[in-house]
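Structures follow.
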Structure 1
Amino acid sequence: METFDEIKEAVFDEIHHLMRMANERINVEMIAERDLFPDVFRSSLMKDGVKVGKDMFNRRFQFENGAVLGAVGAVNAGNGLYAIKKLIFDEKKYTMAQLMAALDADWEGYDEMRADFASQPKYGNNIPEVDAFVADMYKLHADTCLILC
């Protein structure tokens, strides 16, 4: 990949793919739980559970009783993308090959480079460009969840 936009698009594509896979896993687990492990006690605690007399996974609720794909790591991912853009593409202090080598080595032997990446501005410090990266991550999450519904 030659440009930051290509890298960002590839990261977003991978996140989208992983979210689809996680959604499918959750669906399979919920079907298995419904079919193999009915939960009479939890089902009875649901609204009208005793009156309806059905397992909670065999009912429709006003608010669905399903799993959630949380946006865990969105802030870290946004911060990381910002650091890559700034240090590799804007300032050209490092190359992607150098970053890949450092990551493959778990930063061992790359202390100065790791410090440079760790010291980049972070979300929540009133820096619009960084905050925009994190907002993009949450938008990707929300848009992907809408597609999966």
Structure 2
Amino acid sequence: MPESLKYLRPLAITGVIGPNFPTDTKTVTTKVDEVTGEIEREVEFNAIALSYGFSIQYDLQYLQSFVKDVGLPVPFNRMIVLVEFPFETCLNRGCDGDTTGFVNPGLIWFGRYIQLGGEVQIPINDRSGENVGVLTIVHFFIDDLFPNSFGRPIFR
């Protein structure tokens, strides 16, 4: 990128697309009514769906290390600001074309041995739900925590 756009260098855009094939076409749940003793069966059809999405990320460590040291203090100098957009569209079995999805703004902090993150999960339509949720991650880098065991090749 030209020098005039250097602050865009820490920006990343990622994407994913893939089909979801259920192992069974339907799920049958059997319930017994406690009062009458009658057996009720619920049938839920498992549709083939297409999952897709993208994310926009801005890496503050890359900004500090490779673009310009703007003086961010700890812990901000090891953060990634991101927004994820995950979607799923149903392809058959009665829900053709129905799409669910979310907008997930959040932050990730990463150190040498651990990564911590959090996002707010905002539904995009009624099929996605009506409540805002929270996603969190705690990721340990096992190969860095135990470099002489998990962090080496199995076969030499």
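Laboratory data are not the source of any read-out in this text; all were calculated from the coordinates shown. Everything numeric here is computed off the predicted structure, so don't read it as measured data. Cβ atoms are built from the backbone, for glycine too; each structure is taken alone.
Listing for the model above:
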quantity	calculated
For 27 (relative contact order in percent (Cα under 8 Å, 6 or more apart), calculated) the corresponding structure among 1, 2	1
Entry that produces -0.46, -0.74, -0.98 once log10 I(q)/I(0) by the Debye sum over Cα atoms at q = 0.09, 0.13, 0.17 Å⁻¹ is calculated, selected from 1, 2	1
Origin of the value 25.7, 76, where Rg and Dmax of the Cα atoms in Å, for residues 1-72 alone was derived from one of 1, 2	2
Origin of the derived value 3.8 (distance in nm of label points 7 Å out along Cα→Cβ at positions 9 and 89; candidates 1, 2)	2
Label whose coordinates, when mean count of other Cβ atoms within 10 Å over residues 33-40 is calculated, return 11.6 (choices 1, 2)	1
helix-only ellipticity at 222 nm (-39500 (n - 2.57) for each DSSP H run of 4 or more, over all residues; to 500) from the coordinates reads -500; which among 1, 2	2
Source structure (of 1, 2) for FRET efficiency 1/(1 + (r/R0)^6) of positions 49 and 105 (r between Cβ atoms, R0 = 35 Å, to 0.05), computed value 0.05	1
